[in-house]
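What follows draws every value from the coordinates through simple rules; no lab data is involved. The structure presented is a predicted model; accordingly, all values stated were derived computationally and were not measured. Cβ atoms are built from the backbone, for glycine too; each structure is taken alone.
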Structure 1
Amino acid sequence: MRIVASGILSRAEPGTTRANLTFPTVTSLADGTLLATLRSGDTKDSRHERIEFYRSSDGGTSWNGPVFPFVPPDVGGKAGTLKLCYVTELAPGRLLAAAMWVDRTSYPGQPLFNAETEGCLPMAILVADSTDNGATWTPWRLVPMPDEIGPPSLTSPILKLQDGRLAMSIETNKPYLDRSKWLQRAVYLHSTDGGTTWSAPVTVAEDPSGRIFNWDLRCAVAPDGRIASFAWTYDTATTKCLDIHRRISSDGGRTWAPPEDIGVSDQAARPAILSDGRTILAWVDRFGSQSIRARLATGLDAPFDAATEVTVYEHPRPEAASADTGDMLASMGLWNFGLPYAEALPDGDVLVVFYAGEAAALDIRWARLRP
């Protein structure tokens, strides 16, 4: 595997509300264009953050934008911001957007994560539809969550399953001031009506003891209908990242094979699955090589071959380490590269988008990988 091209999707503007660009995604549409989303703000966590859209008609070499299609709604009478937005193409021209909303009213001026309690601000998941390839959108709809989920994190785009259902990947969190033990888990919600209503949660990844956290499940559907999910696996006792865990489901996420170590650790990207089942996974090696790397597996459940590894990005300066889980969560605001997201392109290449730069200016960059 090799990198055949790279560039800047969107350049930050230091000293403005576009100084920090993060949470990039890219979706390959049926009309041959690419639709990218990202989050912009003056800092990495801010009441000034908003969602930007970009389009490319040349496979990601150049991009038009930004446009700002969304105004964050009030939820439960509270004002908030949109932290991230994923787009899923349900049919040609018909798109479903899913966004994570953050309450900026209940604890004004406070950061997203509370380092003392390991809780986070109130959050909500919203969805909206477009029938004109994303030119216009319906008003946001709130996805109801049971109280047991706590503030919900959205960790992947909504999955379109082989049987027509949709699946949404959600991570549980603790309320902001809750000092009880954090029993983190990841769940799926399913929809049989195109995202209008959603089922009760089904557990995907969990350590009942609360020691091991399965953060940021990155998921994709293979051509044969199976789902692959990759978890950023964190040991709260040692405060170390373990190997990324791969889980595979053959029934749309109702049940899962046992988790499997894939031989590399830290935060996984959303995987790109090619038409022949080959899978490319990028990941962040933040505390090792200070880089973003990628490997290829010949099938959904095949090993990721070290001989295929490429360095997508190498950071010039060491990143901050963390002393405990609270510090780990708080230090995310200091990290200057990460959040890779991969998308398979019609020509067989894979586009990886990610953020990188310095604290005063985080750009969104891209790299085209050729397996």
Structure 2
Amino acid sequence: MSTFSALGIQKEFIQSIKEIGITKPTEIQEKTIPILLKSETDFIGLAQTGTGKTAAFGLPVLHQVDTKNNHIQALILSPTRELVQQIKKQLFKFTKYSNDKIFLEAVFGGEKIDKQINNLKRTTHIVIATPGRLIDLIERGSIDISHVKTIILDEADEMLSMGFKQDLNRILKFTTKLNRKTWLFSATMPEEIKRIVKTYMDANAPKVEINPTSLVNSNIRHQYVKTTIKEKVNNIITFIEKRDDQRGIIFCRTKAGAQNLAFQLSEEGFSAAALEGDMQQKERDKVMRAFKNESLQYLVSTDVSARGIDVRALEFVIHHQLPEQLEYYTHRSGRTARAGNTGISLALILPYELERIHEIQKELNIKFTEVTV
């Protein structure tokens, strides 16, 4: 195992990452950082969520900022407001001991655009953005990305599955004229991503793939319980009661289902709240804050709402229903067993869904165990 110093990271960055508990590089960091530090190149990084991708691209991009130049030099695109805020927060912490001040700005939907336009009038070196809000700012002429040297697509597959394909194409087309590098990070490589790589990136771009045979983090134990619709809530209660102070996310397919289940759990005296797409942004932020600061123990969420949630030390995820799309199983399960920890992914299935369990096993190269709760 190498050290951050051996990878070429400057000591002031090492000092700040050590302070937040990052001491040894993860596999994606070890393989990615030297490439991004040493060569002016496009780059593809394939790894599951929770493997340390933010530091893998964040530290090299901070090294490249020229603080004497007041223009925006790097652009990081990410699928959700939560992820954008999280990346900004992490990069800001990385810069704590930097000799020269590096200025970061986050722009995303759900907040007044005027405030973000004003913030962008200050010196900004790196912008972290959701694609939709960035397009808004470009169209209003409120952001100048003509000096951008590096574009980073973080969680690229999630951006596409959330409907940002057109926005991404517009942004990449717009910046192709610039002499820019594109670093693409993704958990999976669907056809749409391959198309982006082919259209906008160098055919010889180096590629780092972590655990190519395992699409899902190997520290997760996959389990299923055969049950009935009526019994599902009781199954969940039995499961969480045995786990005292452990924390987790329970996934539902619909917004109404998430609200309903959160209400039932609250009525039974559990610390649970729903996170779903129809909620006001203020409400959503409140629930996420409570979950992150551990005053809320269980989050009941829909698939889209849970995108970009990175909460450490979640011991389990429960699938109230199996997701419709296979990649959702990967994203759901990836909320547990992060940063080297282990976790459980428990699916509550009706007898006829056993076939689906076999499909998921085969497609994702994982093994399910049948359990009783």
Worksheet item: Can you say which of 1, 2 returns -12000 when helix-only ellipticity at 222 nm (-39500 (n - 2.57) for each DSSP H run of 4 or more, over all residues; to 500) is computed?
Response: 2
Item to complete: Given a value of 3.3 for distance in nm of label points 7 Å out along Cα→Cβ at positions 88 and 272, point me to the structure among 1, 2 it was derived from.
Response: 2
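For which of the structures 1, 2 does the calculation of distance in nm of label points 7 Å out along Cα→Cβ at positions 136 and 200 return 4.0?
Working: 1: 4.0; 2: 2.0.
Going through each structure in turn, the value belongs to 1.
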Item to complete: Work out the source of 1.2 here, i.e. which of 1, 2 gives that when distance in nm of label points 7 Å out along Cα→Cβ at positions 80 and 304 is computed.
Response: 2
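Quick check for you: by Kirkwood radius over Cα pairs in Å, which of 1, 2 is greatest? Mind showing how you got there, number by number?
Numbers: 1: 20.5; 2: 21.6.
The structure with the largest value is 2.
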